[in-house]
Structure P
Amino acid sequence: MESKGKYYITTAITYTSGKPHIGNTYEAVLADSIARYKRQEGYEVFFQTGTDEHGQKIEEKAAAAGVTPKKFVDDVAGIVKGLWDMMGTTYDRFIRTTDEDHERQVQKIFRKLYDQGDIYKSTYEGMYCTPCESFWTESQLVDGKCPDCGREVKPASEEAYFFRMSKYADRLIEHINTHPEFIQPVSRKNEMMNNFLLPGLQDLCVSRTSFKWGIPVDFDDSHVVYVWLDALSNYITGIGYDAQGESTEQYKKFWPADLHLIGKDIVRFHTIYWPIFLMALGEPLPKQVFGHPWLLQGGEKMSKSRGNVIYADDLVKLFGVDATRYFVLHEMPYDNDGVITWELVVERYNSDLANVLGNLVNRTISMSNKYFDGFVSSTGVTEAVDDDLKAVVTGCRDRINSKMETLRVADALTEVFTVFRRCNKYIDETEPWVLAKSEDKKDRLSEVMYNLVESICIGANLLIPFMPQTAESILMQLHGTERDYDLLNEYGLTAPGTRVTQEPKMLFARLDLNEIMKEVEKIRDAQKAEYERENGINSEAGQEPVIEVEDKPVIEYDDFDKLQFCVGEIIACEEVKKSKKLLCSKVKIGNRVCQIVSGIKAYYKPEEMVGKKVMVLVNLKPRELAGVLSEGMLLCAEDADGNLALMTPEKPMPSGSNIS
């Protein structure tokens, strides 16, 4: 197939502070599916991913681990690369910001921007967030905390180099307005314009002196290049950019990037800082930046101390590579966050992969062997139902193309499974087992089996970008071939006399949820044990586990003073009939009685509740839970395992006593 041109796609490079969870891995799988699809279309693709390895946080983590920063990032980069390889990502370069060619070019970029007056030296005084490695002014803070992550910030003052952002702001605004496809989804564009660009840009700190783990500024070695100028430059250094005009042919071919695929939390850096750096360098801007949503752990916070962080290798161990790819691609909406739980993965595995796809392939092969010794041939004995099947199958390629062009990958994958679902319906409509009973229906039966094999072969070809191992297995079992993309809307290319495998291999056997959850408990126990080792906890010696405390935004005293806490006495309690988790308590608080619904059924029986003195948030706005009105909240403590205990006064106190 003649090349349709070049296509350069990148992921954000992964920060090497630790092992990435499934939400980080999702981005690599998403980019891989797009890269594979573009190759299938006929594009010459360059797919780059990698790791971001400098900064104060890395320096601190390495010191805590008792190793050099380079040893620390080498280990974590190896873990990241191993996960990406395990998931079948077909990257062309895995760049590390400690790579010699990258570091050399970043120094050249810094010097060029300094020489032309875009970078200048001054002193920074402001608030610094170590986790985000970001400086903020007081006016930019939210409730006194970092506006990006909500964590504590500390006053910082140091000599630094700054980039003149405002010099290029108007030009960037014009570019965004004249290139509506540049920032996607549109909600991300509106956020960047309204919250950052239109109010006015401040100059950006691009060097640090308070730590050493970074690329030295070659003409002022007391400074290291700050994270964003270093990290963002990987998109051009990785393909051969040279700031002194000696860029490689590869760079000239592939830049500008066709797509930067990133998480929604770093859109600002990629759509404001990065384009402005490129403008200053005199280089074209990337064609599109897509800020994908997050994949969230459903129902509870992810925490190592709880053992509920979900990693790709654990998913692969229980479900396989392609089932994991299917889930993360299928469950992520275009603009809103997706949700992952072990239970939901099992449900999708059984309903979509085992029932829809695995069962279809298995019974098609089994029937072909039973009725025709595995040989499939078109006899031309058609009926009207065949036309509808063929229309769905042959129209799928173009429907997928329209979805992929707008990066609606989940919708594109759904279109592939529409083919498989239509094949299952076709079996129900044609009833091959009934046709097999009549000798005069043999030719019709042959046509039905041919249509099934042909339709599944086309579906398998369309599945390649998303579930490559599964697609290969299907084609191998049907003795089908990988077809040219331009032929995927044509029907009838399976050669007459093709013979399917005599020993069908079950692609996805149904899973037992209870058995899977037993394995999940082992995974969680292993996570907890690792957490205890890392934090020097000896649970066997009775040492209490150290719980990860998540900081919330600082509040003023006036905010706290709005909350009314009192001692209450539970005078009655019963189960909420429509819920497996809720208890409904009548709580006497001074001279009145409130009804409070609480999710504590797993920890207390109704009869145990009566007579308890508890701590109550009294002035919480009433709301219905499972159809029952709740007029407050019982305060509970929660340990690292998620166990709950009611908060009670240390000494006897009358109901209605104020808690302050």
Structure Q
Amino acid sequence: MPTQPATEVAQLTINVLRGLAMDAVQQANSGHPGMPMGAAAMGYAIFARHLRFDPEAPAWFNRDRFILSAGHGSMLLYGLLHLTGYDLPLDEIRRFRQWESKTPGHPENFLTPGVEMATGPLGQGFATGVGMAIAEAKLRAEFPELVDHWTYAICSDGDLMEGVASEAASLAGHLKLGRIIYLYDSNRITIDGSTDLAFTEDVAKRFESYGWHVSHCDGMSLDEVDAAISDAKAVADKPSLIICRTVIGFGSPNKANSASSHGAALGEEEVQKSKAALGLPVDEKFWIPEEVRAHMRTVGERHRSDRIASELAASLNPEFMRRISGHLPQLLFDGMPPFEGSMATRQASGKVINLIASKMPELIGGSADLAESNNTLIADGRAFSADDRTARNIYFGVREHAMGCIVNGINLHGGIRAFGGTFLIFSDYMRPSIRLSALMHVPSIFVFTHDSIGLGEDGPTHQPVEHLPSLRAIPRLRVFRPADGNETISAWRAALTSEDAPTAIVLTRQKLPAITPPDDSALRGGYILSDGTKKPDVILIGAGSELSLCLQAQALLSQEGIAARVVSMPCCELFDDQAGDYRTTVLPPEIEARVAVEAATPLGWHKYVGLRGTVIGLERFGASAPAEVLFEKFGFTAERVAEAARIAFQNCQN
């Protein structure tokens, strides 16, 4: 695509974007005006000269993806979306950062049309875009006549400082993802001041060593940015980083090129001076001249015919339409026999993955260098690589955080369902991306194995204690801890049928007996596994490997004439979503003698056992020893569960 010289209306549009950013931040008295003012030419170059999109169809599958990784500069994106014709009225710009507006402080994909993902935590957009590019590469290899688009981003100094960006950049270079073009807004200013305080590395050499195509341009020059993007498009086998030298707060006489323009309103007087310097009306707020509005509406409409033609072509391919709709293949779980005997739930999960994969070609996933331990390999799925884009196993390397972001990016892109696996202890390394998946309403699937002290000899550095309650504290995240293979099937069913919430499937290293029915009881989150012949005196609640202890304790109590109900609680979130009458049927309020058992920090279980119940958990880190020794030493035995139930029952009798 030949470069076009900057026209008068183009330069006016760039300045209008700066004015909108200043006015919105000033009216809210909150926000980040500096980045939009400095990066306006970059944003305009992408949207007006390269990005393929149609505001009438924000979800057009074959659109280019644009991510504002530097999400604090959200007013740049909102200005571009409004001007090009997305459903983002000027009144929403005026309500920037206000209650129930479509213009929150940082972009949120489920609120604002045209926003691809929620950004703000630096590095997340950079890494998630790599996932989008992986999805595009795979689908383009499978449906070359229907998929052909690019992933763009604007990232900041802060994005490149974050470790997750390094992880993702390394993998993107290794995979030769040539459809990535990232513009680095190198304004050399952070909140604390000049980047000379903490960030003086040679970014170009670093990214070249990752296998990226790196170029430089004057980020304040529309023509130079435009030309650099065109040059990057000609590089087929490398992701591209364009280092754009910019001036934060450009146009502000007193605050440009300083930290004072980064994260606070400029002040009314400085806004007026800045507008005068940029040739904008000083006393008119949110000014958009008609020639700019008409020009940008033309920009927004220029790919409409392309969009209509591509959607028509897609509609003629039923399999492609099924995939991008997110509909699962029929009878997906048919053919999976009930699990019997003893088996680690990680092994059961591996069997389920391969049954699903045989019927669901869009399933793709991998592990952070633990594929055999996590049982996440798809048989005959081959390794996704620069030479094999149709393969289904992603080798993420020891990059847990990037893995989480990339899984999110693949699932945000659509047409493919992705999962990622590691040990539960290492979920700490990917917590920001897990949290963001829940905030973005993305149905990502996280497979966490080696879920407790049951992993044994590796000791407390690898034995998760606080991780289960910590993950359960994330809104919208479903944490599924199955007790055996049958509940593992339910966990995967719940994960794959979820359309707007992520799922963490938490699995054991050690073998567990098959103790639950081969039905969908677990899909209700909690259910009655075993009852006596009379009304229960006490309720035993278990999850994962500890559920079998509850059954053993039930038998011990029965010998004493104490009737115990055993409740399996594989997913607290799904149980809490059930109707009140169902929950009270499982946990009748009048039965106050209750014991919950889980080899983790007890936090969270008290809402089920109540003030008069007991939680058997771990209040300390684990130790290095065989699993069976650890369970005994830490009191996870049927005898201790029975004793706790006995005491709870006696206390409730008094």
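Please compute mean count of other Cβ atoms within 10 Å over residues 50-57 for structures P, Q and give me the label with the greatest value.
Values: P: 24.2; Q: 19.6.
Ranking P, Q on mean count of other Cβ atoms within 10 Å over residues 50-57, first place is P.
Taking mean count of other Cβ atoms within 10 Å over residues 274-281 as the criterion, the top-ranked structure out of P, Q is P, with the highest value. With respect to percent of Cα pairs over 43 Å apart, the largest value across structures P, Q is given by P.
Here mean count of other Cβ atoms within 10 Å over residues 162-169 was calculated and came to 18.5; which of the structures P, Q was it taken from? Going through each structure in turn, the value belongs to P.
Out of P, Q, choose the structure whose coordinates give mean count of other Cβ atoms within 10 Å over residues 66-73 equal to 16.6 when calculated. Write down the numbers at each step before the final one.
Values: P: 16.6; Q: 27.5.
Here the read-out was taken from P.
Read-outs: derived from the displayed coordinates by stated rules, not from any lab. The shown structure was predicted, so the numbers you read here are calculated from the model rather than taken from an experiment. Cβ atoms are built from the backbone, for glycine too; each structure is taken alone.
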